[in-house]
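Each structure below is given as structure tokens.
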Structure P
Amino acid sequence: MRVLLDECVPRKFKEHFPGHECVTVPELGLAGKKNGELLSLAEEAGFQVFITLDQGIEYEQNLMGRRIAIVLVRAKSSRLVDLVPHMAEILEKLGTIEPGQLVQIP
């Protein structure tokens, strides 16, 4: 699965996605893009899942008709030490998430 990490997610977090192609927004040169444009560009690039910590995304984006899904991680902070404990649940959701769907962790 092709996974895109939002720029608010630490870059080293991508090392925790075995078996998935994981890229960060800055690596694609898309840092600073607004969420709607970012999601469209991610879809065009073939990404299937966007992982973010942006709590407002569920209210700002209409996912109807989208080819990309969103995983919203609700962690104590954006530090790697606070995100890694959620990896098992994130990886589980990657196996079942559908295009246009938003899931929250935890």
Structure Q
Amino acid sequence: MCKILKISRSSFYHWHTEIPSNRYIENQLFTKLIAKEYDLSKKRYGSPKITTILRSKGYSISEKRVATIMRLNGRFSITKKCFKVTTDSKHKEPICKNILNREFNQER
């Protein structure tokens, strides 16, 4: 199998017998906690709000770490864009005459 994968035998056994690091175990725990809070908020909360929720529950985690875990798992907060007025109907300027009368055909 090592010949097919083109890796050394020692690399395979090192990978096979390797114990997961504390950081890896913590990330797995935080991934589950973040997913739970994200789903409870109907996918609206971002990393700052989820960080404050986790800290209030007693977990020590930074906002950057929460943002990284969310990004790696494809979780983004749903944001609503603000309404922007694009038309000013209440002006005192004269309105132009409708010369074309919606006839945009060329005569040439």
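Bear in mind these aren't lab numbers, they're just calculated from the coordinates by the rules spelled out. Everything numeric here is computed off the predicted structure, so don't read it as measured data. Cβ atoms are built from the backbone, for glycine too; each structure is taken alone.
Quick notes
- Of the structures P, Q, the one that 0.8 was derived from, the read-out being distance in nm of label points 7 Å out along Cα→Cβ at positions 19 and 91: P
- Value -14500, calculated as helix-only ellipticity at 222 nm (-39500 (n - 2.57) for each DSSP H run of 4 or more, over all residues; to 500), assigned to which of P, Q: Q
- Label whose coordinates, when relative contact order in percent (Cα under 8 Å, 6 or more apart) is calculated, return 29 (choices P, Q): P
- Across the set P, Q, mean count of other Cβ atoms within 10 Å over residues 3-10 reaches its highest value in structure P.
- Structure from which -0.23 was derived, log10 I(q)/I(0) by the Debye sum over Cα atoms at q = 0.10 Å⁻¹, options P, Q: P
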